[in-house]
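Asker: Following this line, the structures themselves.
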Structure I
Amino acid sequence: MTFDVEIVLRDRNYAVTETLTQPGEPTQWTERDVESVLKEILLSIDRVKNPEATERHVSLRGFSWIVEPSEGGVVIAIEIPTGAAVAGPFPMAQESLDRLIDSVLASTRPKPVIH
């Protein structure tokens, strides 16, 4: 599926749109697919902020997110200190995407270590 990501950086008053592709239909996405989508959205923000960078690293920590209804399905809105992005719409149920994102983020949290 091809979808747009609209990005607004903190120091700018205009949006930049990037087009991304994720294989498969959203209703068939797994946690791995949703993890890829989240990482690509975060990487898009960095590409807009730092277009000259050649190496990029992304971590699924330190951002706020919400899945909201939109015409044509739902969108993912993400906010980080650098700016914000809205991706979609994705033709799927809000509850399904919420659940997948929750699961992905829970699996990336550091596990407590007891010595």
Structure II
Amino acid sequence: MENHQAEAIVVTCIDFRLQEYINEWLSQKFSAKTFDRVAFAGGVKNIDTILTQIEIANKLHHIKKAVLINHEDCGAYGELGTVKKHTQDLRNAAAKIKEQFPNLEVDTYYLHLDGRFEPIT
């Protein structure tokens, strides 16, 4: 039987413009078959949906890390999608994840349209 353990869950937006950057970044950060990947419009905008996915990945795949990636010019955020708002939402999501899953490490990033990943601390 195949190992059902993953290193991480990676949460991104669905935006097609950024998938090539995300795929390349993931291949540099993780080995193949070591992470669960989920994509929702707005990334962490709907934190309750994200928490449900993390709960499932934690239960079934015993993840050790959640990686959250929001991005510049996100249509799901519209005019509200400032860097400040994304930073706030990513920090809020990280805090809620740590509260619900204290065993998980959480990494947060703001992805620029030019493919640059900016860590959010």
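Every number in this text was worked out from the coordinates using simple rules, so none of it is lab data. Since the structure is predicted, the reported quantities are computational estimates derived from the model, not experimental observations. Cβ atoms are built from the backbone, for glycine too; each structure is taken alone.
Asker: Check the numbers for FRET efficiency 1/(1 + (r/R0)^6) of positions 20 and 44 (r between Cβ atoms, R0 = 25 Å, to 0.05) across I, II and tell me which is largest. Let's see the in-between values first.
Answerer: Working: I: 1.00; II: 0.75.
Once FRET efficiency 1/(1 + (r/R0)^6) of positions 20 and 44 (r between Cβ atoms, R0 = 25 Å, to 0.05) is tallied for I, II, the winner is I.
Asker: Tell me which of I, II gives 1.00 when you compute FRET efficiency 1/(1 + (r/R0)^6) of positions 12 and 28 (r between Cβ atoms, R0 = 35 Å, to 0.05). Display every interim value, and only then the final one.
Answerer: Values: I: 0.45; II: 1.00.
Of the options listed, only II reproduces it.
Asker: Can you rank I, II by distance in nm of label points 7 Å out along Cα→Cβ at positions 36 and 60 and just name the one with the largest value? Present the calculation step by step, with values, prior to reporting the outcome.
Answerer: Values: I: 1.3; II: 0.6.
The structure with the largest value is I.
Asker: Here is a further query. Hey, Rg/Rh (Cα atoms, Kirkwood Rh) derived from one of I, II reads 0.95; which structure? Numbers along the way, then the final one.
Answerer: Values: I: 0.98; II: 0.95.
Derived from the structure labelled II.
Asker: A value of -12000 was computed for helix-only ellipticity at 222 nm (-39500 (n - 2.57) for each DSSP H run of 4 or more, over all residues; to 500); which of I, II is the source structure? Write out the running numbers ahead of the final one.
Answerer: Details: I: -10000; II: -12000.
Value -12000 for helix-only ellipticity at 222 nm (-39500 (n - 2.57) for each DSSP H run of 4 or more, over all residues; to 500) corresponds to II out of I, II.
Asker: Related question: Could you figure out which one of I, II the value 1.8 for distance in nm of label points 7 Å out along Cα→Cβ at positions 4 and 76 was computed from?
Answerer: The read-out comes from structure I.
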